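Read through the structures below before going on.
Read-outs: derived from the displayed coordinates by stated rules, not from any lab. This one's a predicted model, so the numbers in the text were calculated from it and none came from an experiment. Cβ atoms are built from the backbone, for glycine too; each structure is taken alone.
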Structure P
């Protein structure tokens, strides 16, 4: 499997790295100060100032797939990694969640009218979007439990729902929400009961109740919120793909979204490890630099190993997606979705330990990094769900192979085999 980066991707990577050094890293402290002082219901001036600079540099909508004139997953992976080194960078390049997933969804499943009304301004960065799937009153790891109601009423749909961790909803630029709910609660196939529908944020009955913090961080970086939909009426043409296609769309949407999260986490982990190494050289407790103490050296070494493992698995998953699609690569996607957040969380935790008390504040970027890595063990499906899927696919794979060919058969002889071998004198019978 060829995991090499194309010349086009290498060119983008060089431009991105230079942009990050010139514009992103020097503005991070300003970003966090604005986020803290202005709150999650406001736009942050530093982001709005940098967006046109990024677009003018040609570093815009890099997530777009080949069928939209963009990059393959394998070529996008290292670019996503570079952007992931800073939690606010993806938005500057119009490559942030939930917009990327929503744009991909509308592009793949939307009508021409839906693309004209919503996709064009999203691609232009004129508006932002939100994704409403998770609910507070059900087990959201099992999306078949979704209780949101989507009922056909003449030439429109009536929506009633209570959603939370609805990303992007507090952004003043958010104008459209993709909502998943039940349109046919009695369908025999429980995966055909749900639909996705486009809901204008300003539709009567839509109410953003509150911003939700992630381990104390409001609006950084994905503006999670609780939103209610009370008798919200939207035109019937706002349904995506058709009734009962919600799960089909979700799988198409979440595959790329999951791997994008993992790509960004690798960049984040690289940057945290860099900071940990510099910190280890600067601090001298008990008469010796941290960089000379075995526990620190072991953690740095383990972090390097873990990042390389995660990167290779991510690149493999990206290459598989390019070759066989998200469905064909679902086991690889599930594996990296488990491995990358666990890896990143562990490395951030080690870095906090190296920084001491200062690591628990956001002076060193680590507190926000920890909140983000911990969140991503839940977002787009918790670890447990992905592990179950990995194991089921593994069991199914081995059930379809010939144990005589693979050597995977049982080690215990059958009674007939034992009797035959005894008859041939291969071992003595008892007297």
Structure Q
């Protein structure tokens, strides 16, 4: 693996970093102020709308997506469409320093994963109807997979029914943590359910289907809170689908292909979360260092306390290790494909969220009461890191998969 980033990655790191410093960082708290009023709770705040327009004008848009649907990077030195995963990783890390910043560049979950699904598995008609406005940032989307009544870490448990009825499919079921579905700009949901519950291959029982959010029978029950945060204006609601009828052409890829699509979607999504969390952890480390030299306890600066120095050193080492693992996974995805890199993706998904939670927790401890307050980003960042130990597959699922593969290979990773 070449540890020197490509010229266009370095250039984009500089451009995105400058954009963040100039335009995003100064309005970080304004964003939250604009989503506080109840009437505007799930409305994209004006400050974010302005930043999205500016980022798109500067060509800092859809950087996650390569191929024919990727961005036309207007800089003469950035002529190829899209970035490789290895090129994108440090750029996403910069975006990840502010929790809501990826949306500025149209690089936020769940839209990133949904756009990749539509780009890779959608028909031309589906792409024209839904992918195009998502790429343009005119609408948002939701991903509806997890269910409250079954252990959804095993996707074959999913019970939401997708039943063929003439030229339509009818959907019945209950989902929760449907990321993105509370936002007023959300117009399309990707729903995973069972279309062939009796199929002998349990990985061919599921399908994914496109459901416009305003379809009759789509009922939002409540938004789900995570450690008391509702993540407005995005939201992760519980949704009931009651005899929801959509045309048969809304099926993605074909009946029984849902598990296949899920695997194709979640691999890149997991590595994107890792990239973003490394940015959170790096920012927490920098805040730790700033706090250590600015606060005095027991007659000397925190920076002279041995335990504080150890926390800072451990954090640096753990971030560096996690970053290298993430880059290694990204590199293998580029060279050999997502399937070949699945063990490294799983390893990164195991390591990075736990690392970020530890580092952010140390930063909270050094900040004292301020660390758990609204005066720093640390409390929100900790909630995000802790949640991602469950989201996109819990640690135990990835540990089991990696362990099984290692035993098969005698401890040698493929």
Determine which structure produced the value 0.70 for FRET efficiency 1/(1 + (r/R0)^6) of positions 89 and 329 (r between Cβ atoms, R0 = 30 Å, to 0.05), calculated from the coordinates; the candidates are P, Q. P
Matching 21.5, 78 (Rg and Dmax of the Cα atoms in Å, computed) against labels P, Q points to structure Q
Calculated from one of P, Q, distance in nm of label points 7 Å out along Cα→Cβ at positions 353 and 401 reads 1.2, and the structure in question is Q
Note: FRET efficiency 1/(1 + (r/R0)^6) of positions 137 and 201 (r between Cβ atoms, R0 = 30 Å, to 0.05) at 0.85, derived from one of structures P, Q, originates from structure P
For which of P, Q does Cα extents along the principal axes in Å, for residues 217-336 alone, calculated from the coordinates, equal 71, 38, 15? P
